[in-house]
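Trainee: I've put the structures underneath this note.
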Structure 1
Amino acid sequence: MKTLVGIAFLILALTVSGYAADNSAHAVTMAVNEVCVIDLNSTSGISLATGTPAVGGALPTSATDSSKRLSYTSVVASGGARRITANWRSSDHTPAGTSLLLDVSGVPAAGGTAAGPIRLSDEPQNIITDIRSFSTGSHEVELNYTFAVEDVNSLIRGETSTVVVNFTLTDA
């Protein structure tokens, strides 16, 4: 019986000492900051030129380019939204009788709403609206440029023009 009581005491002593513990803790405060970042896949220029029509009497052909991509990251307050606008400098212009159109494609559903084609000018115009907290990640948005003939009677052979297109991610 003494042996049985001794074994029980030993088991109880081991059990109690196995549960002894100590701890310490601290608080961790986390905050989500506002983020508003926009970038192009390349800032190198592109060249567009009107083309020769296939038959006499037809307008010179438009030129297109879709080599540029736009990426953006936006973190907004609850209920907040942003937009992306495009415009060129106030001193920029296209050659007489032409226009430069811009359309975006591949905007992810959660990444906002494409505004449709715009005729670029020095006035900022929406190209993507209703951008909430979102990041394009590796899914960049395609920029589609069209250099179009508007008035063949105004064209001047050899006339060139360079515009600098600015993209701005801003609060809606």
Structure 2
Amino acid sequence: MGGSSESRLAGQASLQAGEDRRADSLPFLDRFSVPVGAAPEAAWGVTQEAVTSILTLRVATVIARLLGCVNTVPSGAGELAVGNELAGFRVHEAMPPRRLVLTGEHRLASYAFLALVAPRGDGGVQLAVETRARFKGRPGRCYRTVIVGSGLHEAVMRAVLWFAKRAAEPRV
């Protein structure tokens, strides 16, 4: 299930050509970022921990089932390897320590979550989380209003960033 041999040689893992390219074609929804005073590898590790901690919770599995998600049961012991599943998501691409793409779908939307780690000149990184989504019909638009309009989605995205920043930065 890994990427092509050239991709693996280049340090990139993604689904094979033609399998799932939704992340690139979905409309941009939002992006949040925070500076992190840590090396890319440290920021990557704690970002993975934050994502897997949230998406392997029992409540996440229950919500994924209620929404009719394609992926409802975590696989691969919560490891973020291409093709593994988390509640509501499938790991589409993993390029440590720079880029993670999770994709998913349920009856109201098709969506992607991207975690991006960009080095800064001061030895730290800029950690960003981005969401892309296509909402399905009137029910999907209502779902967007509830989830995005209420601020719930932003709160979850900012919580991922806060957790990663706090865990990655050395305590003084």
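Trainee: Taking mean count of other Cβ atoms within 10 Å over residues 33-40 as the criterion, which structure among 1, 2 has the greatest value?
Mentor: When mean count of other Cβ atoms within 10 Å over residues 33-40 is computed for each of 1, 2, structure 2 gives the biggest number.
Trainee: Another question, if that's okay. Comparing structures 1, 2 by Kirkwood radius over Cα pairs in Å, which one has the largest value?
Mentor: Looking at the calculated values, the largest one is 1.
Trainee: Sticking with this one: When distance in nm of label points 7 Å out along Cα→Cβ at positions 25 and 41 is compared over structures 1, 2, which one is greatest?
Mentor: 1
Trainee: Quick check on the output: -11000 is helix-only ellipticity at 222 nm (-39500 (n - 2.57) for each DSSP H run of 4 or more, over all residues; to 500), derived from one of 1, 2. Which one produced it?
Mentor: Traced to structure 2.
Trainee: Please state which of the structures 1, 2 yields 0.65 when FRET efficiency 1/(1 + (r/R0)^6) of positions 121 and 153 (r between Cβ atoms, R0 = 35 Å, to 0.05) is computed from it.
Mentor: Checking each candidate, the match is 2.
Trainee: Match the computed value 4.4 of mean projected area of the Cα convex hull in nm², for residues 105-160 alone to one of the structures 1, 2, and report its label.
Mentor: Values: 1: 5.6; 2: 4.4.
That value comes from structure 2.
Readers should treat all values here as calculations from the given coordinates under stated rules, not as data from a laboratory. Nothing here was measured: the structure is a model prediction, and the numbers come from that model. Cβ atoms are built from the backbone, for glycine too; each structure is taken alone.
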